[in-house]
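S.K.: Below are structures written as structure tokens.
Quick note: the coordinates plus some simple rules give every number you see, no bench work behind them. Quick caveat, the model's predicted, so the values are computed rather than measured.
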Structure I
Amino acid sequence: MAIVDQASVKPVKSKKQKSQGRIALIVLAVLVVAIGIAYQTLLSGDGGYVLSDYDTAFVTQQDLVLTEQASGTVQLPNQIIVTSPDDAYSGALYVTLGDTVSKGQLLAEIDVDDLEEDIEDYEAELIVAQVDREQVILEYENSLEDSAFEIKTIKRDIADLEEDEATYIKLVQINNARESELEDIQDELETKREELETAERELKQNKAMYVINLKEAEALINQKQLSLTRARNELEDTRIKSPMDGDILEISDEMSVSGSTLDSGDELFTIADPTSALFDLSISEEYADDIALGDSVSVTVGSLKVIGTITSIGRVAETSDDGLGATVSVDVTPNEYNSSLLLGSTAIGVFTLGVKENALTLPRGSYLTTGAQKYVYVIEGNRAVKTTVTFGEIEGNTVQVLTGLKAGDKIITSGYQNFISYDEIKLSGE
């Protein structure tokens, strides 16, 4: 059996009692509204609107700096893409993404088929070509000695025959020798002279052939040396080195997996100089004529604020991202290097377009929208008068007033939604 605490038991209400309770609540709410209306009427006396809680501000005269925002990204224009020098296979990788590297630093090694064997072949062929050249020189020197000896011998024979000829001429003249003997000597002398001419001609030809053969031998050596040098350079090129100081922005998937196939020209690494960072911003085309090279620009990247200088203004307008207008590309270079600027980060730049001197201004507030941006309530004593105004530029929290107000006017800056239909309202707080 359950024990019931009678003190905690609430009496059950009938449907009629519940209905009567709801009616009582409705009546109470109506009475509250009626009392509020009566109170408002009592305060206004003539049925006008009375405002007790509101914000105010004075119209001031000051120089208004006009600015325009433009969005974009951080770019690193000084980039180099390192490519594969040949068809190869990926090998050892010595860096990781984001590493800072210096010019000439070894990044990776790749393997090229038969390259080392080719180098050995070229080295052997070069040795053979060098030996052939030495042989050409040696053969020429030997032939030169032989020719010199032959010519010397012939010249000696000619000298002897010339002496004999002179002797026999005298002997024939005194009839101590026959004419035929003299003729034999002269015939032999003529033969020797012909032999000398032939030997000298052959020597000249041998010298000419030696020059040709030597050039051919040296050309072959140069060819083999060039092939060897190229092969060695190709082998050195398989040691992939950084062409600049910078950061590793990209590493190809193939380089990350040893043994992957690489084609000549495949991109292996992207390296960028972080000190070349700039902001690539897109400003509305209508403001392009209001900025100039050398202008200072305040740029925000996340929580970082950077001051930069305009270094380039595009000459071609492009359709904006939303497709509703056109923009011009503007490059802004930071005045100081900042390592926190990362490629692709969103950047917001604030451009100074000009200054409106002695402009009438008000602080920005909800009165702008609730007043349809053409009405304000000017406070005059304990009342506020609805006044037609013309607004100009809006810069941050400052609004330019073109017409309808003067410096020193005090206006209501809180929302007008409850009394915008009134030309004049009363102020209970004044």
Structure II
Amino acid sequence: MLCVGVVAAAGPEPFTTPANLSHYKPGDVIYTRKAAPPPLEKHAILADAVYQLLFRSSDSNNESIAAVTTLVIPKQPEVVRPLNSKGPPSHTILSYQAAQDSVSLACSSSSLWGRNDSDSTTSSEGETAQVIGWALYRGVYLVLPDWQGPHSSYGVGRLAGKVVLDSLRAVEHFQKLNGSQVLMYGASGGGHATAWASTMAASYAPELKVVGASFGGAPLDQEQLIRSANDGPFSLYSAASLLGLATQYPEVQAAVNKTKGPKEAAHLRMLTTPAACTNTSIADFGSIDVLSLFQGGSPLGNHNVQRALGRETLLPDRAAGFNIAVPRFPRYIFHSLLDEVAPHNDTLAYVKDQCKRGGDIVLDTYKGRGWPGLGNHSAARYGVWSLPLGALGFFLHGEKFGVPCGEGPPGFEEV
């Protein structure tokens, strides 16, 4: 039997969640503490201070939870007035959802913050360093929420979206930044969180002034992710999705607990350890048929599990009993044609539906021309950052790419 759990954060001492958590409103700041500066000197000199905030949010069942976010304050905050805007100039906040490939709290942004090594999401060679630099050089407030929540619920979009949006509320309250322009960015699992936060923004946190989002390699449907990644080099994602969903859906928990034996349970439990967030975690987990580890065959055949999966999708033909909103702000979506984890056809279906209903999307498809590996899932995290990040600058200043919804950026050949 496998009992899904999480390992305490390996970084700073964990915050203590108050007993009266439900008395707080979503986005209320509960505790704060100062944190280490950005790990690279070229970024540290541009940061005035770094804080970590414990704030109130809600899980996928609308139960109160406490989550953590990391706030990097620029030394010289920029004030921007968008083009064709009659409103006053304002500051900018970028919410960056860093990819996390495990169900261990040791892999959260707050736990890994301040490290500069090959095991950290803040590695000098990694995506996070690029995003930190982009924000601080422009005087933008940078926010890194632990979007998987207190139980490291990988793949649960309904929870991730709320945590991201409540993190922004908390930062606005803490720094008196109400009315700031908000941008969002993420790739892979972080792209999944960004996609859900974008979808939920207007209904869940309408007071936030979101002006644009950029995300890529996003698994838009958890069942498709589980099936696509299974029994291949990215089978870790299949396991992480099942374990993450189990933290929020008792019906998935019941199915996942029924492993064939101790050996199978131990293999899945690898993802709950601090070692699961190293750069070698995918190789360590191996290429295995995750769906064969359970008694009675694949959990995906369980109708109760299917009901939960129907709540964790952004594809209109798979959504169970809810409508998928169309964000009012522009989005830049980048995706690899041969993505092994998040099928490109899912992204095409999502974009087609969003465009049909009035969305504003630039779709940048990586085809792998001239750069081996750029056509697969790894490109979402280790590929071309300049255009997805550059798009945020366009959105911030109220500019448009000038292409029909669903087409690629003008003047650039797909790579």
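S.K.: Hey, helix-only ellipticity at 222 nm (-39500 (n - 2.57) for each DSSP H run of 4 or more, over all residues; to 500) derived from one of I, II reads -9000; which structure?
M.R.: Of the options listed, only II reproduces it.
S.K.: Now a separate question. Can you rank I, II by relative contact order in percent (Cα under 8 Å, 6 or more apart) and just name the one with the largest value?
M.R.: I
S.K.: Assuming 34.5 is Kirkwood radius over Cα pairs in Å as calculated from a single structure, say which of I, II it is.
M.R.: Among I, II, the structure yielding 34.5 for Kirkwood radius over Cα pairs in Å is I.
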